[in-house]
1. A value of 31, 22, 20 was derived for semi-axes √(5λ) of the Cα gyration tensor in Å; which structure in I, II, III was it taken from?
2. Supply the structure label, taken from I, II, III, corresponding to distance in nm of label points 7 Å out along Cα→Cβ at positions 74 and 250 with the calculated value 4.4.
3. Computing helix-only ellipticity at 222 nm (-39500 (n - 2.57) for each DSSP H run of 4 or more, over all residues; to 500) gives -10500 for which of I, II, III?
4. If FRET efficiency 1/(1 + (r/R0)^6) of positions 122 and 274 (r between Cβ atoms, R0 = 35 Å, to 0.05) is computed to be 0.90, which of I, II, III is the source?
5. Tell me which structure, out of I, II, III, gives 22.8 once mean count of other Cβ atoms within 10 Å over residues 170-177 is calculated.
6. Given structures I, II, III, which gives the highest value for distance in nm of label points 7 Å out along Cα→Cβ at positions 34 and 266?
7. Given 0.70 as the derived value for FRET efficiency 1/(1 + (r/R0)^6) of positions 50 and 290 (r between Cβ atoms, R0 = 25 Å, to 0.05), which of the supplied structures I, II, III does it correspond to?
8. Identify the structure, out of I, II, III, from whose coordinates Rg and Dmax of the Cα atoms in Å, for residues 242-281 alone was calculated to give 12.6, 41.
Structure I
Amino acid sequence: MNTAAFLTCTDGARLGLGGAPLGNLFEAMGDAQARAVVDAAWADGCRTFDTAPHYGHGLSERRMGDALRDHPRSSLRLSSKVGRLLTPQAQVPHEQHSYVNTLPFVQHWDLSASGVRRSVEDSLQRLGLAQLDAVYIHDIDAATHGPQAGAVLRRVLQETLPALAQLQHEGLLRHIGLGVNDHHIVEQVLRHADLDVLMLAGRYTLLDQAALPSLMPQLLKRRVALALGGVFNSGILATRVSADRPMTFNYAPAAPTWIDKALGIQSVCDQHGVSLPAAALQFALAHPATQIVMLGVRSAEQWQAARQAEREVIPADCWQQLRHEGWLPPDAPLPEGAP
């Protein structure tokens, strides 16, 4: 299936809105604040939106659907995920899987054909819509599943992907892919199956180019549409880096090696009057495999700050120095106009 440019609709906007904050990731936001975030992104030209049952145990999907339902369906791209099913429970903990004040559900893993069908149908009901533009199989890597990772991969290949293909045939979804933080699992799946789309978080960034040597060329060759998430590596590239206060990398306290590298990159950016978030965002967008970058923001102001970072002028000398000092690999594509 040709997925060329489907993630970005017809307007060519290259920033999409990720739904994790709308599910109260780490801290709560009210319904009005969540609606204001979606409305601000829409008003600014964003037409690509992503959510998941995992995000607030259905809360993000409900809020996303409420905010988008009155817009023309053909004018937007909306994705969700499968892998976790939600079961009603009257009393739930205040915090579940880093989400607070969730809806009254608990989650469990289910990648079976029946579980996938139920997951997609449940998501459509929470969203109040009849079709998803993409469905990503969520978090099937070894870091999530440990010793069961091999069995999970086999089930994905033998049952989950065929079930999604059937739902695609029935018209409940348009494109099939993975939503993961680990590039290795993508390469394993691609050895045995085709994908339409990929949402990859954190493995192709200004700080971490782990996916560059082997995965990114495959995505281009096989025409897999790439939505990059986590381009700020869950926080360390989002503001100024400091060795004197806690920094977050990959949703955990950053190791000293990552902090040192981020400080080195920041030093070069400072010499050229460039903000670190602007360099991070524009680097991620520069790879020809990248169709769109998905951003999780908590306010209209954060969305506008990202849009400003996308437009910030970065001198070619800045990119050249980052490469010369070894902070970027020699084969990493740089923004247009850079050496």
Structure II
Amino acid sequence: MKDKILLAHGSGGRMTRELIRELFQPYLHNQYLDKESDAAILKQLSGKIAVSTDAFVVNPVIFPGGDIGKLAICGTINDLAVSGAKPHSITASFILEEGLRKTELEQIVASMSSEIKNLDIALIAADTKVVPSGLCDKIYITTTGIGTVIPGLEQVSTGKGIQAGDRIILSGTIGDHGAAIFCARYPEDILTTIVSDCACLYPLIEKISSFGTGIRFMRDPTRGGLATVLCEVAENQDWGLTIKENLIPVRNEVAGLCDLVGLDPLYLANEGKFIMVAAESISNEVLTALRSHPLGKNACEIGVVTRENPGRVILETPIGGTRLLTMLSGDPLPRIC
């Protein structure tokens, strides 16, 4: 049993200390955690502060292109980034199931460490609990991210500045994460491997941060996918969105899987893409900036804001028809993040 998590690892005693010092600290140690205090004391941050909290329960916890640890860091940082904030620090809480293999936990913690170092941020506080076997599915992670809002991007999370004529831009292919999780759950039935797009978006969004108020809106289309985000932003507005289906990039493998099992890529989760609305006057420059970064090489314009069909999202099909997009109904693929 030495290679597995035991209930005693959550007791707060000697075995808890051993788990923290032997597995967590080698990857996550820093000036805040090394003090082993009950709270991190931060220096005063300048400007407006953005805070985001999230929880991650993905199944399986390790999948092609990532794991729950990488997902937890990227997902939290992405929520800050699409809100116009530069990430500063993050906290994490781990709920571990009795019987979880330490090798799996170590891989997850190592992934978190790698993403944190790449972004030059700090994990400033953490906690670990253990529950009996059967009361948790291996590991759940909750996080809180802290960032400082970039001047000029204060309104991008609300979309209040959106105007008719603005362009709708997508940073890359859709549905990769949802499709990857589906394939990972049914490896014997699905004979293709699709890799999740799980990635931290801040370095890409930093490329366009200087456009300021010309960026009207940003959101990462995770649960509910692209279609749901578009419907959310258009809801109760005096303008509508017109999207061209043939301009939306979908990988051939993802499209093939969706055709095979009856999924719609417009509603599949993404963990390394974002949708944005930009002023028409800067849309070409924004696309050039996005395409200069590896995460944005497939960035494209997929539609326009229009005075027609207020409050609605209209999808123009390749054969000349139209389709009204609605929010996701039900949950065809639960526990994707």
Structure III
Amino acid sequence: MSEQQQPSGESTLTVVLALLVNLAIAVMKGVAGVITGSAAVLSEAAHSVADTFTEALLLTALRRSDRPADRRHPFGYGKERYFWSLLAAVSIFASGAMFAFYEGFSTLFGHPTEQVKPLVGYIVLGLAFAMESVSWTQAFRQVRAEAAAEGRSLMRFLQMSDDPTVKTVFLEDSAALIGLVLAFGGLGLHQLTGSHIWDGIASVLIGLLLALVAYVLARTNRGLLIGRQADPVMVKAIWRRLAGVPEVDAVVDVLTMLIGTDRVLLCARLDFDDSLTAAQLEEVCVRLDGELRAEFGDLDEIFLEPVPRNNPELRQRVLDRYGDLSRG
């Protein structure tokens, strides 16, 4: 759909910009870390390396998830975006957080390290902050625009978003800016006090920050891979829309699942008017399919199943899953 291609294109721009920025920053931090001997700066270098790998994985996610449906995958490849984004979360933890922990604990419990040329570290961290701000601004602009389009707050949008790529970049860049402040603080306190402990503490805090971001992203993508339902607001709106159809006596069940970014599978079980003929029932289903697609642009696959409303087992399963949506 053309409406879906624009966000996808902006997501690609956001990810590419983040990749280029993080690659340049990783090189700068690595050189500065070697020169200064700062564990915090080296941890930040590992942070940027992890972010660079992450952006490469996200680009793979964007490219592979846009492939059309085929015989082997009749619902398309939308969930590939969740798989590669999950690997990106693992990358943040494995190559970023673990290295930061190693550097931090080695500094805290190992032999004291001498600080060399801290000015180099300050300059590099300052440049990295300015460059990272460019990537963060692009990610923030996209997140804010999409949240406004859905009428949600920024936090609520991040919780409900089915596009893990822009969420990953936004959280990564936010963590990167915080990590740079921590590294700057560790470097400065080391210089002021002469104690390497502050450098080690900053490195450990950077590791904790990266571990937290990795956990949040992994949990999000796990839910999407397992098969999360569509936005509850949409589910209730679909329920009310179907309940208002003259030929429908009762809405028995509404099942939804995200099968990709901006792609929802819908299965609605409906108790139709018993006076309808088979031909009329077919016509109603075709009409409803078109009306639902026109009203809810994210609907990708729609299945309408005629069922009796008085089936006790089916009704109980619905109540156990959602409660009574007809009263919502």
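Please treat every number below as a calculation from the coordinates, not as lab data. Keep in mind that what you see is a predicted model, and the values were worked out from it rather than measured. Cβ atoms are built from the backbone, for glycine too; each structure is taken alone.
1. Details: I: 31, 22, 20; II: 37, 25, 15; III: 51, 18, 15.
Computed on structure I.
2. Values: I: 4.4; II: 2.1; III: 3.0.
Source structure: I.
3. On the way: I: -10500; II: -7500; III: -24000.
That value comes from structure I.
4. Details: I: 0.20; II: 0.90; III: 0.00.
That value comes from structure II.
5. Working: I: 18.6; II: 27.0; III: 22.8.
Working through the options, I get structure III.
6. On the way: I: 3.3; II: 5.3; III: 5.8.
Across I, II, III, distance in nm of label points 7 Å out along Cα→Cβ at positions 34 and 266 peaks for III.
7. Working: I: 0.95; II: 0.70; III: 0.00.
Considering all the candidates, the number was obtained from II.
8. Details: I: 10.6, 30; II: 12.6, 41; III: 12.9, 40.
Clearly, the read-out refers to II.
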